[in-house]
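Since every read-out is calculated from the coordinates, none of them should be taken as a lab result. Keep in mind it's a predicted model, so treat the numbers as computed, not measured.
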Structure 1
Amino acid sequence: MPYRSLNHFIGVLESEGELIRVREFVSPKLEITEIADRIVKNNGKALLFENNGSKFPLLILAFASEKRIRLALGIRDFSDVGKMINGIVNNFSGPKESLLDKLRVLPLLQEISSWMPKSRAGKGECQEIVMNAPDLGSLPVLTCWPGDGGPFITLPCVHTRDPENGTRNLGMYRMQVFTPDMTGMHWHMHKGSALHFEKYKKTGKRMPVSVTLGGDPVYTYAATAPLPENLDEYLFAGFLRKKKVEMVKCLTNELEVPADVDFVIEGYIDPWEDLILEGPFGDHTGFYSLADRFPRFHVTCMTHRKDAVYPATIVGVPPQEDAWIGKATEHIFLSPIRLSVVPELADMHMPPEGVFHNIVLTSIHKHYPAQAVKVMNSLWGAGQMMFNKIMAVFDPDCDLRDYSALAKTVSLKTDPLLDVHFIRGPVDILDHSSSGYAYGSKVGIDATSSVGYEESHKAREGMPSQANEHLIAEIPGVRAMNCSLLSEDISLIIIVIKKAARGQVRLTARKLVEQQLIVSIKFVVFVDEGTDCSNLSLVTWIVSNNIDPMRDCFYIETRDRDRYPVLFVDGTRKTMQLDGFTREWPNVILMDDRTIANVDARWSSLSLGPFLPSPSHQVKSLVFNSGAIAESQSQDTMD
């Protein structure tokens, strides 16, 4: 169902019992974030903050449940979208032997044409109010976390055009507000608008940019979708909403935007202007992304609807609202990936702990040896999947959402020496653990059943996994361990270690092997002191963020120079002094005590339901120092 406005969507959320109106004043500086963080981690409702210091209500967590993301996209079931995509492809790719066969395609062509975005003359609803002077300060822009560089617009739909061929790109890039008419534009080097920016450098002209907020929530989703290059996001939006998007021309540049959005922020970027230091920002990885230089976006005009609502989101330690957007994406794009890249793909899942790109779980219909490795390489070469760091491949009968069963499958079917594969490649620029900026490594785990030649080397059942917990605890630096998974036939132990010397993790691993403190264990994971090793979700999130696989996954050689069949994983933070790590290491995101206390004191007056404690209490032990940086190159790591 297409929505006429963001207010229309809010009405549907309210009628479905999915919205809480907060009428008491709540500050957009930290307080809204703290409340939203508590609500989202407890599967709560969307929030509409009607009193936030501006004249515009603020909507947050609108996508943060399976029901709400389906309402936003107007679909009953995610699989329906895949079926529609398959139907379109089959209709066009099948043989057309007779005139009647060809005529049957015409209604489909007509339907597809009805999804194409259409230019409309005159002004749109989004231009009902034109600000006399653009003022970003009139919007309730969130300052999300204490270490942030300032307030950030967090749900912007950024419109640009290729100066060479006119192709439109719609992307979502955070925007730090610096002045009433200037922001940063945090687009990554791999993104479509960044490519347009590089092309504008060659033209000697200013780059027109327009940013929209609100409207049909399908627009927001389309801006995040991993679409192929040169596929118009508004065609995709029209396909989802089953109605074309009507576009109107901006007032101060030549770009077009949907007529029914809530806000339009028009402007330009000068490709030759000095970049501005943007950030830090509490990011979707659960860590701060540190300050870096990005283009300046100059605002020339701001317009909005009469009934405009400001949409926002927060990101941080998972799970957050973006996990539900990711859930939609993994379902909607399964069919296109299967059709265009990996035909043997049965299912795909991105756990929230993997923050989209860190962990991808797949299952395949396997027919020949090393097919799982072929799938890994195919997916790592497919669009935004290139950012994935850890991929595991299973048989099609495995439930990719049953993590305990998957861990048992890995323990049974994976040989740590032969079924773990490494490769170097591009990584997300937000990956703080890679030794080089935007360049790192990936690991693939083949947990499929053996076929053909693989039967001679795939792992076989052997002795039960055992660990001498008493003697391991006596190793210097070991603070705690979790060996409980061994009793569940999961061949993994987790060791909490306080690093005090260079190479301590590898030295500890060698002691485990040489002193025979572990028997038939396949995986040993090290984490920092302060990590609750009994919280497997926390450990998974921390480790997947903190490793560069080819550097931090290692084996120990025995005296006869054979590799001992255990994969050790160093999931600790890396420092200059102890690890030779030359980049700054960011802090885990944490709300400040004052804001937590303020929200605690006011909770009962905000009509938010039963009291919920701050999620920040659970990660406080993982934070080093204060601010966004946990470790700088010159800092003494023994502080």
Structure 2
Amino acid sequence: MEIVFATSHVRRSRQAVPLAAACLAASLPMPERMAAALVDIFPDQSDAEALDAILAEKPHMVCFSVYTWNRQRTWALAWHIRNRSQQISLIAGGPEATADPQAFFRDAPFDGVVRGDGEAVFPALVEALNRGDDPVGLPGLIWGGVSGPSLDEEAPTLAPENLPSPWLSGVLPLTDGLLWEVSRGCPFACDYCFDSGGRTSVRHLPWTRLEEELELFARSGVSQIWVLDSTFNFPPRRGKELLRLILSRAPHIHFHLEGKAEFLDKEMIRLLSRIDCSVQLGLQSMHPKVLHTIGRGFDPEDFCTKTEILSAEGVIFGFDLIYGLPGDTLEGFRSSLDAALNLAPNHLDIFRLAVLPGTVLHRHRDKHGLIAQSDAPYEVIESATYSRTDLSASDLLASTTRLFYNTGRAVGFFLQLVEAAGYSSVGFIERFQQWLLTECRFDRDELLDVENWTSAQILSLQEDFIRYLFGGDDKGLQALALDLVNYHYNYAETLLGPEVLPAEPEEVRPFPLLDTPWRRHPDLRLVDFSFEIIDLLQIGNATLHEILLLLRPMGSTALFLRRGSEVACESLEDDFLSLLQGSNGKRTPHQILPDSKPAEMEQWVDFALAEGLLLPPQ
């Protein structure tokens, strides 16, 4: 049987990995596994293109992993397939199918829905169809709208040691970035979340599998891994064991982890500081009463203490925030956002509350006066404490924060800028928002469309906003703020950009040092600053006004380059800067610096070649 596993992704990115589909494919016996195909579908593809990619595999069965972001498109593709062929079996699984299976028969042309984990039931389904048998009655499978003993029954869960690895089996190709499953389930029961599935239990994958997968990833040159564990550090002992495993097997890979601050301790934070990682903490709100309403405990003082230790140890961390929670208000969200910004996270993910079918919050929505969309993404429209107008204002505040803070690489300078401008953190964001709407005349929809903005566009707006705030006679403050913004932008872009490596010796050896028209490396950044950038960096986190008492604008040009995971920023002397700026593949060092001593020029060129700053002519 030819089987296609089709996955519609949110966007093209390193995280667009069809992991759920691959787990199902890996669960099949070898003949069916070899005949299975994974098809990725992206928003920039038309339905016709997606349909052609699916049907090109000549499938007997097409299986879809369905989530809030792809439900409508999945249904549309299912109808297109059904209109082309009545013989292709259409199967749905994933959170949307598990929570609302009957809709997949009522409003879409699916033959079967798998509820819960699919590895236990899917091979049995394929075997039954291969034999020509009716699969009705398989636990966790609803076939033709008819299930087994109960519509609430999910597929039986396999013991962790029996779950096949999509990586070790070779079903998923190894890429530069990937998703790594280390457990299933969640030990907590937050009312708004579907992760625990009402079980509040976790199945940890065995260490032997994790060790083998890590060794495979390290051998294959993987650079980034998103760890799929809703709370990697619970229980804390296992979290520490996972970090030690990473440290021993894959210390050079960057890991993205999700955890809870209350389970961090000094030992765990020290382990985090020793690996290349970032940690996303599920804050959601800074108000204990609001969090208690949705089944979460919270100690603000402990949270702040833990994040301060993370910061002191140099661990990259971010927060999740949700607005529209039961009992919360616009002012409550503003104060949560203000407190979160004051803790200087590297990143802020901010969401409007989704009232997901199958969750406790969905069942109790009337109790909280929640009115939400009936279809995906199920966002709250209003509640007893949060009006539609206030939710709309929160949408705009969240988007503006993401633009200035996340896309604008602002963590390194934000609090200094806020203090100099005399605003609260959230007040500064609101002032920026007002400026964009009134002075720059952007419309609301442009600001809400966060994904279409680039860091370079936001840098330009940040610079203009700084000139607007610190105009007039305060040119020193303006120049200093602009230097900080430019430094952090170029640092981040260099870190995320290509590595600068020297040319091979045999490429350079045939050319005379001073009579060759060398080329500056295309990924080398030369950035002008009003202040001496090295002095500015050495001062640290002093306020801008304090810095102005210590430094005077004297100008500098800095070189930025990446070597491995490190970014070098060096202030350049005038002659060496002229050499780099003039090396365009047409002029020789003699022509660029006619008055310099040959011995000095040879040293500069030799150094620049050894560091990869200059390359041979093309």
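Annotations for the structure displayed:
- When helix-only ellipticity at 222 nm (-39500 (n - 2.57) for each DSSP H run of 4 or more, over all residues; to 500) is computed across structures 1, 2, the figure -11500 traces back to 2.
- Among 1, 2, which structure scores highest (criterion: volume of the Cα convex hull per residue in Å³, for residues 400-471 alone): 1
- Computing relative contact order in percent (Cα under 8 Å, 6 or more apart) across structures 1, 2 gives 8 for structure 2.
- Given 3, 15, 25, 26, 18, 10, 3, 0, 0 for P(r) over Cα pairs in 10 Å bins from 0, in percent, calculated: source structure among 1, 2: 1
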